[in-house]
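**Q** In what follows, structures are represented as structure tokens.
Just so you know, all these numbers are worked out from the coordinates, no wet-lab data involved. Remember, predicted model here, so these are calculated numbers, not experimental data. Cβ atoms are built from the backbone, for glycine too; each structure is taken alone.
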Structure I
Amino acid sequence: MREQTILWNLYPWLPDLDSPAEAITRSKIIEGVTLLKEVMDLLPRLRVLVLAGRVAQRAAPEIKQHGPELSLLAMPHPSPLSICQHPDVAANIVTTLTRAASVANA
């Protein structure tokens, strides 16, 4: 399955490490979606996108508009901070990724 998987950050630019952390704004999300659309266009057999975390999930309407035939699945962000918040988080991630594999191989 790994050979059929691409990991992509919705906002794929590294933050400025010399300045305080800033929130990902709506305009930054749109900027990221614009680039994601270009990546999506390079993947003609793309069937499913997993939106990991709230930032990615906020972009769902724009992503769906660009790829209405795609299955969009949402899951918590897989960072240790997210997984440690509740025992159900890890199971939710596994369930979502299993479903994504099923859709991709259908």
Structure II
Amino acid sequence: MLLVVAIGFPLLWLARLPAINVLGLGIAGFGVGSLFPLGLSLALAVAADEVDAASGYTSLGTGLAMLVAPFTLGWLADTYGLGNAFGAVIVLIVTALAVTLLANRAGRSIT
């Protein structure tokens, strides 16, 4: 689903037509909307013997991200401009894709 976000977010960020911005927002939102359930199911599968802790840590991490991200992006937008703040989101998406690919590769080499 990160690929869906990676497709939708540049449309939101770079398009000059409002209709394309809204389309990009919808595509990115569709991708982001499934990240928590997929991440939670992955955490519960990995820590099958400690599902309570896995669920708690996943919820804590998500909650902290929802607390910190808006303020951080707001500060970036005030300091460097809105377009540059959105550029930071692209960096985060690319980083998440890279971490996912590396984790998948490491998981295959372990099994």
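**Q** Work out distance in nm of label points 7 Å out along Cα→Cβ at positions 8 and 40 for each of structures I, II, then name the structure with the largest result. If you can, show how the numbers build up before the last one.
**A** Details: I: 0.8; II: 1.8.
Answer by largest value of distance in nm of label points 7 Å out along Cα→Cβ at positions 8 and 40: II.
**Q** Assign the value -14000, calculated as helix-only ellipticity at 222 nm (-39500 (n - 2.57) for each DSSP H run of 4 or more, over all residues; to 500), to the correct structure from I, II. Don't jump to the answer; show the numbers that get you there.
**A** Details: I: -14000; II: -31000.
Matching structure: I.
**Q** Can you tell which of I, II yields 2.1 when distance in nm of label points 7 Å out along Cα→Cβ at positions 48 and 88 is derived from it?
**A** I
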